[in-house]
Structure I
Amino acid sequence: MYIWTASANERVYKNTRITRNSMNFLILESAKNAYVSGQILLRSIEGFEVLDVKAHTDLPCDIYYQRYNVFNDGLPYPDELVDIKHEGKLLVHAHSTQGIWLNLFIPKEAKEGRLNFHVEISTSQGIFTVPVYLNIYNVTIPDTKNSEFNLEYFFLPFDFFPYKDKKEVKSFANYGYKRYSDKWWELMGEYAKSFLQIRNNSLDIRIMPLLADAGSREVENNKWEFNWELFDRFVKFFIDKKAVKSLSCCSIINPVLNDTVLCLDEHSNIVSVKIESEKGEAFTDAFYSALYEHIRELGLLDIFRMRLQDEPHQDKYWIWARKKVERLMPGVVCGEPLDMLSVSKQLKDYCDQFIPRIEVYEEGVDFFRDMQNAGKEVWVYSCCFPEEHWFLNKFTDHPHVHSRLMTWACYSQNITGFLHWGYNYFAENDLYSCLPNARFKGDGHIVYPNTEHNTINISTRFIATRDGIQDYELLKIAERKFKDDAFALSRRIARSFLEFDNDPESVDNTVSKLLKLAEVSQNMI
């Protein structure tokens, strides 16, 4: 049996072999109030079973088996991670490498310094021990809800299409449960736990199904009655889980080039009507007014943001909606994912928060810096494109360390947030699904469905995303006293979304330097 270890930044395939430089012990470094992960790798000339894995430490530690996800290109990509308590015995074939991931949480009250423990791996070929040397630095990052960095995933608690008359499909994100049933809320709790870990602190709210399912409807011609019961319960549920820094209301204008807006009929069905129709005008007036008043009553105006039309390919209807919001929801921040530089420029006098797609940002970097200098907020996002490997992205067939470097590039470019459209879109299509024929592999989901245990499985990209945001928090701590040094460290491995060093050893060494710098900065008087 060959047993060795690897950094969380390394991509380990089934055909990865031990090298002369491989270590049989694991070295980890971490801040406090943070997660840290590493890999233990097993390989044998004979098939064997992994019977159990135990980490002998008092720290919270989840242990995962690496699952290898196969697409039509035939490669088994190491992405999905399966909790060992859900797997039982694991069969490993001869001449095939199997990864085991340790995922430790370091509490705020943990004692800094070196902590040594070991991992015991029971197999059909014997019991093996792997030493772990964990260095805990005396630096504490903020809680998810207080993070400097903003992360927003488009999150799907319902079926793929948020229309009441559409049939729900079991393979979608709700696992076929009746909405708002006990099992459904239990699943929402699993999502909330994952938000805390990945530091997803901007909650995407699919508002129309929440209103429709509560019985909101048109009570007479061009007059609506809104029931906020389910909206309130949904928002409160996630706020109570302590993962919410801001709330982001999903757009009701249909995306891209559409000239229609979502509306409610007399039977609480979600329908689309022309924006420039009498009903379109009346519904948007009623919706924006009622939403503003309700958010004001809840005391959430300071953290509430509006999306108006996703990826608009013309400025007409976005500006139309922005003027309505300015009149009916004064002071509410409006921002949008933008996949065209020309439209971004057309919105410069109207948009509060620019969220260009990565390649659009690179194309218009001077414009977006001008917007930052004008006091506008700038995030970036990814959705399907850019798919070239010379851009950072979150695809399964990119090195998962790209997901970590994404946040370093944000820091280097003074970008304060990242939006990704697909947290849990388990749709059955040929673009971004879990299916083998997906073109944009992994783009629609960074977690995987686990219907048997009513939970979700995280991924190597999930861990890398989380680690990158933890790094960003450390960079912000380090810059308090060592701004130039923090910036230099960041540019060493990610100057932009096109210029980066994804060598795992380079990333490990830079993170180690950052931990030391942040520790000194936070403890200076």
Structure II
Amino acid sequence: MLCAFANQDVSMLLSRIAPVYRRDVPRVALFALLIGASAAALIDHPGYTDAFYYYNAAQRMANGLGMTDANIWTYIGAPAGLPIPSHLYWQPLSSIIAFGGLSLFGIHFGAAQIAFLPLYALIAVLSYALGALLGKSRRVAWLAALLTIFSGYYFPYWFTTSTIAPFGAFGALSLLSMGIGRKRRAWAWFILSGACAALAHLTRSDGLLLLIVMLIVALWRTPLRSGVPMALAGALAYTALMAPWWLRTLALTGTPLPVGGLETAFMRSYDEIANYPPQISLSHFLDWGLENILESRLRALGINLMRFVGEQGMIVLVPLMLLSAWRKRMEPILSGFLLYAPLLFGLMTLVFALPGARGGLFHSGAALLPFWAALGAVGLQDVLIEAAQQRRWRLSQAKIVFGGALAAWAISLSLMVFANKRADWNHSGAFYQALSLPSEAIAMINDPPALYYFTGIMSVVLPNAPPSSISDLAARYGVTHVVLDRNHTKPMETLWRRQDVPFFLDHLYYDGKVRIYRVRTQGASREVN
């Protein structure tokens, strides 16, 4: 419903520029839906941990099991026993969207994918709108839309059950709405911005940053008589949508916010997300020493710069979009974007350095793609106008040649990335199905959501702890089998090598790629999954 409302608002805005833009909006959306449906049909499985998790939760809801998890991928805030309440750490909206698809079209992955396609179309429409608003050109608007539809490294992720599509759509719409609201001094746009900020926050915890940015945009250097109503309108819309989830989380955990989110800022390595006991503290982080802390932040800076160039700028787009961003820096419509982009980069580099470099910047950066695409298209137009004046080029011909080359590069990169990801994702089930674990088993494994998706077997994550911790976890969750592969945590190295094996583990199988142990004792009760 909100997507339809958003599309209507963008269409109304474009119609005030020229009627042809309004006619283009459904064309852009339809083209995106055709591309999205074609790509989604070629993907058989969610593909990676996050997407498996969100799909599994949606499937359990569709099967009448409520918002529950049959697997544990982090012990932070996890209660004893299986199943447990879902989304204690991650946010629920991706699962809710997937649940909508399963409810309408049947319980299979393809049905869940369908529910994400309108969001992909919305992102394309937003990019078209930005291209039209910033470039005042239909050609620029279409190029911006194409650069978002064929978005390079992001391309395959729009079509699985992850946070990319919802956060990208709602985050971008929130940023655009607050920019339009600031330009027009109109509080109604801040209602839309606040609502979309809430939907982005219901997708990812760092969506809270959008609320902060929205309040700054509403109040910074703005007369109080207009700034305060804009800020209040946005905050009230945000709160109205967030309140039910806060109440649910409060009832389950005693706090309205997800458990453990801030603790990830104090990790020394990403493996600590699987610590058991789940202890990540500031004192432990500070004991690491200033040299290690600075080195970890510099490493994150290097990784995130490469991610920015490759993932958000598709390499060749970077100079064009940065040039255009500088030239358009006083444009009110970009006020939210120009604040959010550096804040997000800084947050994912200096504060949440390890999860940020691991993928946090990639996922949350999806909200920036329509802006970067539009700025890149505008930047190309500006460069060509200047070059044509200096070199006496035929401007119309240059726009066709260079615009076509840029679109061709984006399409080629997107298809190459898609082909590689599709091959990995579509064959990801062979490993789990080949384990041949008993259907009643409760396993300990690297990727519990993937195991549950392919086999229906409950599981907990292999801990970042010594093998002796398995006894406690077996009693707490009823673990019957331990599965190790080469990507195990460091404390489990001796167990992988079958050295100093605890007495409560019996070795069952090893083939060079996987090793399986059976746990002799089990304590936790088990519900039907």
Structure III
Amino acid sequence: MYYDSKAEKVPPVKDELLLESAISLAEKIRTKKITSEEVVRAYIERCKEVNGLINAVVESRYSDAIEEAKAVDALIENGIDVEKVKITQPFLGVPFTTKESNRVKGLIHSMGLLSRRNYRAEEDATAVRYLKEAGGIIIATTNVPELNLWTESRNNLYGQTNNPYNTTRTVGGSSGGEAALVAASGSPLSIASDIGGSTRMPAFFNGLFGFQPSEGLTPLAGIGLREKDYPDTMAATGPLCRKAEDLIPVLKVLMGSNVTKLKLDEPVNVKHLKVFYQESSGDLRASKVNRTMQTTLIKAVRHFRELTGSATKIKIPGSEYSFRLWRYCMSYEGFNFKLNITNRKVKIHFILKRITWDNKNVYKLKLFKFQILLDLICFYHIRVTYFFFYLKVFILQYVASASGEIYNFLTGNSQLTLAAVVKLIEEDFFPRENAEWAKNTLENAKKFLAEKLGDNGVLFYPSAPFPPIYHYSAFLRPFNFGYWCLFNALRFPTCQVPLGLDKQGLPVGIQVVAAPYNDHLCIAVAKELEAAFGGWVPPS
């Protein structure tokens, strides 16, 4: 009752330009039907109009973007080869945004950490550079959770991003600022990233298309703290957009020469596809898929059953362990959360500065204020030994991670959100997954799904147990995350497809999955579902 009484949504769009696809805008700009400056100014004004409500934009470059748009218009006015530009710079003059954790030269690259609040990127992330080279004009960066590792976009530097359909609801993470802004028509195009649903989850919560491509095809240098590309990874950059027709053009830009590894231009007759579906993950720790989401999935299944003649219900073996499998895979990503959360600058808590521990159980109390070193010898003294043992467990564990963040958080001195502290607890106190079990379970799941789908099949899978949930309620349902991270662990391309709004005006949708390097099948199905059910619906 309290939350619902505070609910707001963004104001209606007044400028029709803000409702067009990115490729439609690009076509009109290069053929002089509209100017880049008109488009850029329209999106800047919309950002200003909605940001006070959704808190998505964290840094803007509006003046620079307008000047770049003017330069594009001058170039076009002087004469261009329209067909050539359509290929070499398909987004010439089109504004875009990206999450703050993706480096943009000259802009803040904090990743939501107070300790990085003054750090500015010295160069663009490769994905950002590719879209700039394709003619795109970046206008702003948007909010993320700390280090991109939470299912809501909130941090102590920028605050919380709100859902444009209902400000009491979450936008998801980690590309939540991007998804909220695109859904609110504050940006026509976004570069997101996804290692555990970070593109698809916000796409779902904000009623957008979001795509996680096949592994190793999109650039990761400059994404988060990555300095180079990693071919063997669950992570990928990908688009967030309102129209399905934007997916392939953006993917072609992001993939560069790797685009030849896919069949993005191959025609797909959706009537000839094999269609499979799964109604829930089977994880007893996750929430039950509610009736609204069940109905949404079955609606899509029935539509394709009419088109293809059949749709088969399946259960991916091991899907009930989605979170555990993803957690195992994360251990090979080279991502040290405990170190990175300190901005890779370990600081020892003030209590621990006074205590050292040698391997003979000799404890030394250092009184730095008076430059006095007192040795407190504690051989076999069980009470003192236990005291220091528990001190190590509850505080010393964080010497090389987050400087006693549990203590800091409880005493109101932490720079981190509760989400980051919870992640630290998970890192240090949850047992690691059995490697042999995880490998075998993953292999069985991959083999099963690959054999079912082949090169001509798709899987329909729930996007989540519920439509967008209230802020903070993710703490009560952490294992619902498994609905997104499963396909990162399996490394299958997946598209989040919006299927309109529920009775409360909140977005609903499904995920469409294909076998590796059959990304074009996901997108073909996304286009068909968009045509059948309307796709993205404006918040107002």
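Listed values, structure above:
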{"read-out": "Identity of the structure behind 2.7 (criterion: mean projected area of the Cα convex hull in nm², for residues 191-238 alone, calculated), options I, II, III", "value": "II"}
{"read-out": "Structures I, II, III, by distance in nm of label points 7 Å out along Cα→Cβ at positions 63 and 127: label with the highest value", "value": "II"}
{"read-out": "Ranking I, II, III by mean count of other Cβ atoms within 10 Å over residues 175-182, the structure that comes out highest", "value": "III"}
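Quick note: the coordinates plus some simple rules give every number you see, no bench work behind them. Just so it is clear, the structure is predicted and the values come from calculations on it, not from any experiment. Cβ atoms are built from the backbone, for glycine too; each structure is taken alone.
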